[in-house]
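Given below, in the form of C-alpha cells, are the structures.
All of the numbers you see were taken from the coordinates with simple rules; none came from a lab. Just so it is clear, the structure is predicted and the values come from calculations on it, not from any experiment.
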Structure I
C-alpha cells in the first residue's frame, strides 16, 4: 500500500502532535491521523466504532483545505 500525504502545509509538522491526511494511492480511501477520542461513550458513538476502528478528532479547516 502506497500513501501520498495530502495534509495542507499549514498543518504539517515534524516533532509534535500532528493531524495528517494521506491518500491511499490507487484507491478511493484516506488514512487520517488525529487525536484519539478518549471517551466515545460520552459522545454516544461507542457502538458505531468497529473492533478494527479508532475514532479520531481532526480540524474541520484542514479537511476544507484538502477538499476545496
Structure II
C-alpha cells in the first residue's frame, strides 16, 4: 500500500522521498543531483511527507471501509 501511495505523488516529490528515506542518500547529494537548494529540498520533502500521509490515510480508510 505504501508503494502505491508513493507512486501517487508527483515525480519530484516521489524522487525526493524515495532517495532520502528508501535509498538513504544524504540531502547534499540529492540537492546537487536534482538541482535543488537546501531550502527547496526541505520544502519539497516536508510537503511531500504531508501529502504522502494524507494519501495514505485516505487509501487506508478506503481499504478498510471506513467512511469519515
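Suppose helix-only ellipticity at 222 nm (-39500 (n - 2.57) for each DSSP H run of 4 or more, over all residues; to 500) works out to -22000; of I, II, which structure was it derived from?
Traced to structure II.
For structures I, II, calculate relative contact order in percent (Cα under 8 Å, 6 or more apart) and state which one comes out highest.
II
When Kirkwood radius over Cα pairs in Å is calculated, the result is 13.4; to which of the structures I, II does this value belong?
Label of the source structure: I.
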